[in-house]
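K.L.:
Next up, some structures in structure tokens.
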Structure P
Amino acid sequence: MEQTSNTSFLPENAYRELKPGEVYRPVMSPEYKFQEVTPWSVFWGLTMAILFSAAAAYSGLKIGQVMEAAIPISILAVGLSSALKRRKALGQNVIIQSIGASSGVIVAGAIFTIPALYILKLNVSFFHVFLSSLLGGFLGILFLIPFRKYFVRDMHGKFPFPEATATTEILMTGEKGGKQAGVLIVSGLIGGVYDFIITSVGFWTETVTSRIIPFGESIAEKIKLVFKIDTLSMILGLGYIVGLKYATIICAGSFLSWFVFVPLLSEIGNIVAGPGGTNFFASLSAEQIFRDYVRHIGIGGIAMAGIIGILKSSKIIGSAFSLAFKEIFHSKKSDDEIEHRTQKDMKITYNVFFILLTVIAVFIFFIAGVHLSVSNAIIALLTVTIIAFLFTTVAANAIAIVGTNPVSGMTLMTLILSSIILTKVGLTGPKGMVSALIIGGVVCTALSMAGGFITDLKIGYWLGSTPVKQQSWKFLGTLVSAASVGAVILLLNQTYGFSPDSPNPLAAPQANAMAAVIQPLMSAEAQVHWTLYLVGAVIALLLNALKISPLAFALGMYLPQELNTPLLVGGLVAHFVKTRSKDEALNNARFQRGTLIASGFIAGGALFGVFGAIMKYIFGIYNWPDVFKYYESGWLNMNGAMWLSIGMFLLIVIYIVWDSLRAKPENNA
């Protein structure tokens, strides 16, 4: 039976805990069937997966932050439905969002580890990227399915699910017209063209430093103190969405690294050298000191933040493990669960069967693709399976509470653990590094998928989608996203490169961090920076004691400063927009419009960045006239290019403030 439903508003008890005996009834009634999986929803879901895989890969490798795909995809889905006047589109839009959102989570898993293979100049092929992403994504989906009821139903109202809440509100707004898509498209074009002019044409410089003035140049040379800011609109937009609180914490970590540790090391070098001696650090730039020494403190902080997260979530891990065991071996479905489609998950027998198939596929991949011996492949497989399963609930819990998945910290831990295990069985050197990074890639993708997928399932729970349909079609989205990510990473490596000796390398900060960790662990001649890691770990412990997010702070410590400072600018803009008026409804409307504009900046900048990479690649192959002559000229190294960059960055900041303040409370646009 099919029937429409009143989809104008979410139920009153959608976001609060239920009273004893109270039942949550979703927007789309469980008693009726709604259009969900259709040629329309599958086509657009896959289209979004391809587009946002490319965009997210570029943004992640460029600025170290993977753009959140769920919100922009939901806005575009709503806009398409509205433009073509499709009725009963809510269920289909959920499927579009769910399939398309595979892009961001697959990208997060791939870019944290796979580019490290290029950085370390190891052999890597498309199939390394594709299969590690695909199999890790499948594991993330399958490990999470038994825990759906716990996170989305049993804990209803106890977890805030910030990203799922925002996406759900957008999808609900779409039932009233979907005009927000226009704001996203306009801001995407403005931000995309603006960033394209910077990154592909080079009319003005991307990074502005304090060296632009004589005093800044002097202190950068003498005491190694330098301030840097990136002027891309996509990073500004990311800062707006991150918000002032976390942007401040991230920048505090960055300022500790650049304004305290870097000058401190240089000064210690002066003290040790004494009168007439030679200060080793004097010949190094602030950037070199950060890259070779200070960044390792941040890595130690991230690793400890991951450990803290696991310890805090130990009860959840235990209860989720118990729930899965009971679901597989003891529990029987109630009549209500059998009757109502909104409680139908993939059958647990199918789930276990597919887990076994995926585990076998991972084993074959380790033997045939990574060329491990059978015994080493078994050890690698056990490492992947155990760590991925244990950390799955941590990833889901993190997303449910704060909307941020600490996948980088957990992947670093995985990398360290797998490296130690592999070296104990005699797998060292380049082959050991390839093996450890592939293991890290599979685990990282599994954790990223688990965190992202719980968001999709919560959205479906609030709106009344059929879980088994979301779960089944998520595999197709993962397949397409994994293939897209593999192609984009190969393209970006050929166009820009990731290693420092490339002409114009992408930052790939997480992959560089992974490479920095893996090389000393796997190379007998290298020195392990255990003391620096320990300093970072102690800082993370102190921050945790002070109730400050150690993960956000540690990320700031090891990400390049120029990628952190625009986050603070974006956070300040968000704070200004939502506190400008005494009318709370007006503030909320302005903030929501600003969120759409910021999402447009991120999506547009990333998509135009990929477009620019493709253009450079094609022009290079055919030796066509150099349309990127400004970028290749010496203009970008001149102070004039920096002053122009400051002016243009101020214009883009003024634009997002001006356009956000145009919102009216009556239409939240």
Structure Q
Amino acid sequence: MVSIAKKILEDHLVEGKFEIGEEIGIRIDHTLTQDATGTMAYLQFEAMGLDKVKTELSVSIVDHNTLQTDFKNPDDHRYLQSVAAKYGIMFSRPGNGICHQVFLERFARPGKTMIGSDSHTPTAGGMGAIAIGAGGLDVAVAMGAGPFYLKTPKMVGVKLTGSLPDYVTAKDVILEVLRRISVKGGVGKILEYFGSGVKTLSVPERATITNMGAETGATTSIFPSDEITREFLKWQEREDQWMEIPAGSDDDFDEIIEINLSELEPLVAKPHSPGDVIPLSEVEGMKVDQVAIGSCTNSSLKDMLTAAALLKGRKIHPDTVLGISPGSRQVLMQLSKDGSLADMITAGARILETACGPCIGMGFAPKTDATIARTFNRNFYGRSGTKSANAYLVSPEVAVAAAVFGEFTDPRKLGDFPKIEIPKSIEIDDSMILKPSDKPEEVEIIRGPNIAPLPEFQALPDDFQFKVLIKTEDNVTTDHIMPAGAKILPLRSNLPEISKHVFEQVDPTFPERALESKEEGGGIIIGGENYGQGSSREHAALAPMYLGIKTVLTKSFARIHRDNLINFGILPLSFANTADYDKIKENDILEIKGVRKALEENQTIIIRDVTQRFDIETSYDLSERDRKILLAGGKLSYI
């Protein structure tokens, strides 16, 4: 036997050899976009001049930018709908639900490969698919039948034994993984779950684990496809799409992590990192001002029914606000039919739209200096919409306890764990998922005034000089580089405008200084370890490119962001000697000569610090294809 991830990848291999660290190209069956990243992805697809998508299935889902405070978001929704109709893409309308929840319910299939322009695309790994988050341009290329390239990952087996005690959840499983390996411990790896404990987890629970596995930096996470998978597909009236993919064994993996589910306890991730995980007992008694239950991590029917059962007959604490976002219209309809929605409302919960909402900073921001408990996958600084808030990541059970008692409380104090009855059948209503037009030639693409054309991509120069515009710490996220939220995300299709917000939470003067430097040759960003972790949003590379950034020099990169930098012609370099990181200062003038020749011949690139008069030896992990893309000025030019 081999690991299931390796088997699926090898079955889809079109270029390269399956050797750890070597670049491979794989055929992509399915693609997924959401509206915050999809608009740019489809602009890029249009630029390729193809008449339709070439994948087995491509789905466009609107779930991020549903807060309509002016024309920008609804205009973009109409653009996305018209593009989907014209180019052969399924379109999930606003209100139909969160992309990963909807895709899991209605589209995900075992054994398929999928990339999505959202870092939590691995959610579909709970169904036994290889599902990888990527930049929008990579998704656009895949829609045109281009291979998706990645470094052959290590296969890490996560061996689950035992079964979860009452009030301990799948969220605690992935928090335990994060506690052990951190937010960068999964880089260059696939986390594959096996062992007797797998059989105790439902598909939604598995999806919670694979969803938040993205926070480890892993390429993806995956579970086997078994009878539990088959039952879920039968429940969704898709049993004919099931295929068995047996779990691997100890001998199939490069590394093994063992977790006894029976020994786990409720856990929380402290501000401002999903990897800063501690037992709930260490914060018990801390006042909680706001609670949010939902997001693509914890918004399944099982999660919602559990929250409703625990809230039934109770009231939320008078000093605490509770908001609940069901993951899909399907889930919301079921809650409304069986009385669970009434139990939530009676308890005092605010029912939010079936969308990403507060997870992406799109409404439901907390008060000043709030302590907040969220069932989400990220708690980055400022992501809630309130910079002074401190967000803790928890399970739905811990969230309910915090809402009822007004402070972090062991959920076991709520009493006996309720027996959750998942209905044997539910109403399947796909009327909010629109099929593409039968007459695509008659479809007119609708473009609102906020949609700006793509910028020009220029070939990498041979010699250039630039200023150090910013020097960041370790684990800088794409939220630091390009913030999310209700103010900025509506600008995602307007590059000149969204570029005004680059590094806004770190240094609001950055965009203005970058544009000034652009006139003088451009700027460089200096970063620490794991630079660019978090969201797949390519605007964190595209906007700096627009501002004249030609190079990012770091201790190390997060996978998706590094790929996005390459896609937009920004040279990603690392320090050969990390001591040089300490020497460089903001506003230093740096110089590189002979870049094109060095890349063509795969030679070392030396950066000269002109201001301090010392040389910096750099390294890069670039394939021959990566180097050609950079020389061309980005992937669109290369294509």
Structure R
Amino acid sequence: MGLTIAQKIIKAHLVSGEMIPGEQIAVKIDQTLTQDATGTMAYLEFETMGVPRVRTEKSVAYIDHNTLQSGFENADDHRYIQSVASKHGIYFSRPGNGICHQVHLERFGIPGKTLIGSDSHTPTGGGIGMLAMGAGGMDVAAAMGGGAYYITMPKMYKVNLTGKLKPFVSAKDISLEILRLLSVKGGVGAIIEWGGEGIKNLSVPERATITNMGTELGATTSIFPSDEVTREFLRAEGREGDFTPLSSDPDAQYDKIIDINLDELKPLIACPHSPDNVVTVESLAGTKVDQVCIGSCTNSSLFDMLKVAALLKGKTISESVSLSISPGSKQVLAMLSDCGALGDIIASGARLLECACGPCIGMGFSPNSAGVSLRTFNRNFEGRSGTADAGVYLVSPETAVAAALTGEITDPRTLGSMPAIKMPESFKINDTAVIPPASEESAGSVAVLRGPNIKPFPESKPQNDTLTAAVSLKVGDNITTDHIMPAGAKILPYRSNIPYLSNFCFGVCDKSFPERAKALGESIVIGGSNYGQGSSREHAALVPMYLGVRAVIAKSFARIHAANLINSGILPLTFKNAGDYDKVSEGDALSLTGIFAGMDKGEITLKDETNGEEATLVCSFTERQKNILKAGGLLAFATKN
């Protein structure tokens, strides 16, 4: 039987385990990336491991999230990351150089290589043929130290594209269509491979938009073949030597095959507050718009920005709309400036923001109260924009420009003819904002600089064989890591200060949670389906651990968050009967006994001491995960072994 693209890469990097769906495998990691919202903690963890030098082929630390410097905290974190990167063999991408996924695609991504990053949208690298996965900071730290990345062997899905995109329909609409078809849970436990005749007309930046948005499906990752389109992109970046052809075998087997006819696709829009709440743009035409944001790691490439500039040229945005433009990298910004496209954007009345994540993570440019904001981003979770009652919609750059010009949701196909976009044969290369690490010989003299906001990594507790604790919080379905540990300009600066950060835990759901959890000492959280979807931020596990959460019992979990809970020493358990979720209330005293034997058996009995009800909880831990939980988390496990 032939192999898929992902199976070929996994086979070439397999350290242990068998490539059987559902079985644990360990994969050698070639490259890692971090960003500053998760990086500080990842490097504190790496330092604790005591490894003097990273053992990957390439590790890069990016500064792209916490770039607002209204106090010393973010600047101190950046200084710490730069110094620890220099000392331990990590390349450092300075603030302003761009968003990690865009820059990595431009300068470091290599077809056929493995990449994990402490950011859930690391699968962007699949657009260039990498096996690129989001992970928690501890897993990234372990990979930098030479350890393998442990995952459950995924199933394989295939999306076949036929036909060709019509004018004003773009890669973002393909992403929204697959979300409409599968939902935010539809890719859980799977790798999604994109193929068919339709991909030949999709550039690498367009492919990267699709693999970036694959994260919202809950997929392990998404991947495209490495073909002549890939070679052309690498040649333009001066990196044709990194090209390797990569495709699936003709007789490769897939667990699911989905067909999408690009000829039939229309402009689409994801409505509040979920990326899979997708309808056609024309069905919402006329809805008043207050704000439009173009950028993020999803749609900030040169190709996207040239389209935006061409559509804005000679026009002025509506007086009722505030429009922001965030180029994805310094390379994109420089080339926009050189060709005059930047002038067309600015002349329209748009506001130019830094080459960073910015509004996507609530770091500035929040909408007005109850405002409608159209964004070319990948997430529209409630409150993520920084405005609790805003209505955030996800759209393509074309639809975003149409709304900015008219002041309302507008089908971009009504704008007239789509201007022809000609991409340059070569890109402007300037890597001066990527600082290489100190040599191995001089690394010993590099001082690691720590500011007062950087607190030690919190200590976890080993799991015991019995647990009796109260339910400190009960939440519903599709609770995201933004619900558990919000982002935004007010909170992100404290990502390296877990004690202070804990004051905001579950703030979107219940502002009283932190004090209640502290008062209880140890507690249990109850969740619904797809608990922990969204960002890979391990703070959504570390902070509850700091607050004494010992177990999370849910109907189902998102992959990365479940792994982060285990890495933090928190038991992730699932109701065998989803109906038992309704029998447990906040404040109930719960008891779990025989936990260790239950982990081996795959079933643990829950007794509600308050109402006398019993329920069966299920789990599926590998021997390694059991040992991590017993040790009190990955860091404690790694330092003992």
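K.L.:
Please state which of the structures P, Q, R yields 86, 62, 56 when Cα extents along the principal axes in Å is computed from it.
P.N.:
Structure of origin is P.
K.L.:
Suppose distance in nm of label points 7 Å out along Cα→Cβ at positions 12 and 372 works out to 4.8; of P, Q, R, which structure was it derived from?
P.N.:
The structure behind it is R.
No value in this document is a laboratory result; all are computed from the given coordinates. The structure displayed is predicted, hence computed values, not measured ones. Cβ atoms are built from the backbone, for glycine too; each structure is taken alone.
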